[in-house]
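**Q** Given below, in the form of structure tokens, are the structures.
Read the figures in this text as sums done on the coordinates, not as results from a lab. Please read all numbers here as calculations on a predicted model, not as lab measurements. Cβ atoms are built from the backbone, for glycine too; each structure is taken alone.
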Structure I
Amino acid sequence: MAAEDFYRYLRRRISKCEPVDSLYVMWAYSQYLQVHSFRFPDNIEKHTNFRADSRADYLLHEWELESVASEIVLHARGSTKSMRDWSTFAQIINRVRWLENELYSESGDRDGLIELARIVHRQFPWQQFRPSNRFLYRHYRIYSTSEIDSICHRIIGMSVDALYCQALIASSQFAQAPALDLDSEVGRALKPLIAFTGQPFAEFEAQIKSAHALDHSYAYQVGPIRQFPLIQVESPEAKLALCPLPTLLTWRITSALYYDLIKAAPDFGNALGKSFELYVGAILERAISSPSLRFAGEAAYGTRNRPKATSDWLLIEGDAAAVFIECKTKRPSLAAKTALDDLSALEQDIGKLADAVVQLYERIRDYSDGLFPILSYVPDRKCYPLVVTLEEWYLISPRVQKMLDEAVEARMRTRGLDLGWLEAAPYSAVSVDDFESVSQLINSLGLIVCFEGKVRDPERRQWPLSNHLRDLFSTEWNNTRPLFRAETDEMYKRLAGLAESAGSSALLGGEGSQPL
């Protein structure tokens, strides 16, 4: 059976369902999967596992709901079937899976390790970046500099405080119900956020049609629902904003805000880089308390004609070891995440990461030449280059890791760097999300214990640093704690105060949310 036939069957079943009611079902299942305390609605028929509140076998996944939500907007116009019935909903989910399998099989003999990378970028964020205080606070803090606040106000018409205040009010509403009455007091108060993160149903449908592709990219494309997680619908009874996948609203004002600002403001990249570097320093300040460890920020050296700076941060364990840390906000592009045939976008993005690695080797060379003003050269000191990224790159696929290794080696040759550094001081990369835990393990176990087992083992050297530490020190990893609890509480108090001053009680569950 051809992919077009599978898609025809999927479209036919969805077309028998009503759109708003179907998006309500998406909201219920997405909340169930993402929010542990969520109470599944009684008016939706549940499989046995859901009735038992079992999360051992979900039967479906968030990324499948994202695909179905877009198809609902395109095709759901009937009323003879309802996705509230488990049999109807299960048939639709199964047909999405069959369609995706057929589309991949039609793409021919592909590189399975590249496919693994695509799967990871599609699935892991839903598991790793569920809405959480830690995730929200990190982005709020990084964006809350005067430079970025000014850019945010200029580009989207809201300050960072206003954006996050409105997003928290909206999230409070959509935690209770999938729809918000736009004519309510809360709905009127949230007009700026809805204008930024929402679109009328017809315009949203047109965008999905424009982006729709029935090929190997079908399951991996980031659709319009990522940019516009709020869908505006009108009926004679009410004007509503629907939020079928509330996690996407959180992503929209955190990690995805980057794309709005980087495209429209040339000065945003430097401002973000400076703020991110300071945030990594704050992690070190909060996590590192061992008397055997110290850390130092960037310092200038070189000459007037050829000025240089040390790595963004140095984490030093006496004369035994030092981590050379480079902070990078560059993130993989959509084209790189979904590449299968044409890998040029992936290679280009990998090249950006390779540049950061090679920059660290240049600094280690200068350190070994005695040029660092803040760290004297010790011949036996072990050096560990580490790139800390704002976004998770998911360097899990051996194919992608090999591409990075080859890009690093090629650049080192071009710049005249000794390839022996790759063996003497193997590099690692880690996301800032994991670095908050990694830094705590370093504080308790020391640099050599944390790094040597990875960089000296041929197999583990290919592992992400966080995976190595989770595997080897699972108890210690599970005992790591959020580093900024007091600051997070202060953020909520500040934003709640802004909401109160604007006359909204929605953070406490005010009126406006609409049950379906």
Structure II
Amino acid sequence: MIPQQEESEVPVSLSLSPYTGDWTKLEAGHLLRRTLFGPTFQQIQDAIAAGMEATVDQLLILPATDPPLVVSPDEAIAAYGDSWIASPLPPNNPGPTENARRESLAGWTLERLNREGLSIQEKICLFWNNHFGVEGTFDARAIYNLHELIRSNCLGNFRQLVKDVTIDPNMLVFLNGASNNQFSPNENYSRELLELFTVGKGLQVGEGDYSTFTEADVAAGARILTGWTVDGLGSDTMTSPVSVFYPVLHDDGTKVLSSYFGNASISNTGDEEYANYINVIFQQPGMAKFICRKLYRWFVNYDLTAVVENTIISDMAATLEANDFEILPVLRELLKSEHFYDVSLRGTIIKNPLEYFFSMLNTTGTVPTFDLTTNYQVYLNAYNFSIVLGMDYYRPPSVGGWTSYYQAPSYTRLWANSSFLKLRFDLSAYITIYGGYPVGSEHFKIDALTFVNGLSVPGSAVAVINDTADVFCPKGLSTAEKLTLKYILTNGLPDFEWSDQYAEYLSHPNDVTYSDPIRQRMEFVLARLFSMPEFQTI
């Protein structure tokens, strides 16, 4: 059973003023769990030493990343170990090459989660992937290009991101923008642009009137967005799919929006008309609150009470508007605020499948160290595991994203249904005590020895359990639970036996006779911990 959020006995801080309270492992761990896919013990210690301000500033720096590489013999154009992102497809039988690229992209994407460093980049990229809810096309280059568009602007200007995504080739194909023309208008993207990507769908107050936009706005928006199509998908000559504007396909008439958009009149401006329309959308009062609610639910808590709405969300929206819809200042303010560090907000979000899997890997310092092909296969397998657990990174279940981030009243508790929990526990046992999963001729499993070596006092059974609880469990563990884990660690023997065993291992670090017992006992501890309710939250 997953622990439910408890009502705090003291008032919850409702201030975005800078946090000035204690800065300990509790606060540092909370920050890093919410912004990373699993902090290490050392990262938490470093954050304590650096202080809150410097740690948040570091988290908001976006590192450069290299593109995905060719790892399969089925790739017919690019060479092994090179990138395929700007290579055409082969003229004959392109299927195997395309499949190889999609697998390379999947592996590369999850490698980024495992090698995230101290940056919010991967967590916020997944947020935007959920926000736009776009499914990948049949061309891996187009999927990668959209992902990189999001990655490069994940902390940038929200208005510009919406503009760029609107005419991105992958999105144009996914929501029928490429077939939207003056002769046959298609309202699919126009509707989602308003309902899911920008102003949101309010309460219906009349026929075709949703209190933030109307059906007439959807129709006008579809006319505004006409004329865009895609060239180069699946091409054996072009290096990348591109979006192209054809004036002959564009509706050049004047479009008039409803009172929700100030009865704005959008005149023909060709390939700039879509951008002018989005500028008008972003002028709507309340526009900023829509995206701030989603950021809040992602990083803070799913429970948007009326009080939170009228204080925290309003203040976040004011910051967003004051900064011309730049996301960075909003997150900087939120992650440094009194509200964010309120004790009642710790452990209130259930981990999604990727957070679950990579919190096991990242926090233990586990990364594959095989050859290039095998490493990619490790991550491709992880991608497939996440699908089974309910989260396909490049194929959200709907354009609205994953239900756990919008389905009231359960929200992320939907990840904790009986089917998914059983699969989680099976997976965690598989990669700890059952030898790991096979990858070619290798096996990949949790690096329990590296983990225990990185704790504060590895030779102390009490310290090992305390550190383990601190790094993995946002609300900690009870005394009884810690005693159970310590019993597993020591195999029921007195604590000094563990100290002696660890000392012998340190004297013979390369001898499996001494290292295997230490590794195996820690694996048993981790396997038990990973199936505990306290581990399922961040």
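**Q** Consider the structures I, II: one of them gives 1.09 for Cα Rg over 2.2 N^0.38 Å, for residues 310-437 alone as calculated from the coordinates. Say which. Show your work: numbers first, answer last.
**A** On the way: I: 1.09; II: 1.32.
Only one of I, II returns 1.09 for Cα Rg over 2.2 N^0.38 Å, for residues 310-437 alone, namely I.
**Q** Of structures I, II, which gives -17500 when helix-only ellipticity at 222 nm (-39500 (n - 2.57) for each DSSP H run of 4 or more, over all residues; to 500) is computed from the coordinates?
**A** I
**Q** Looking at FRET efficiency 1/(1 + (r/R0)^6) of positions 102 and 446 (r between Cβ atoms, R0 = 35 Å, to 0.05), point out which structure of I, II has the largest value.
**A** Biggest value here belongs to II.
**Q** Given a computed value of 30, 20, 12 for semi-axes √(5λ) of the Cα gyration tensor in Å, for residues 158-317 alone, which structure among I, II does it belong to? Please report the intermediate quantities before stating the final value.
**A** On the way: I: 42, 20, 16; II: 30, 20, 12.
For semi-axes √(5λ) of the Cα gyration tensor in Å, for residues 158-317 alone, the value 30, 20, 12 is produced by structure II.
**Q** I have 60, 55, 31 for Cα extents along the principal axes in Å, for residues 118-397 alone, calculated from one of the structures I, II. Which structure is it?
**A** II
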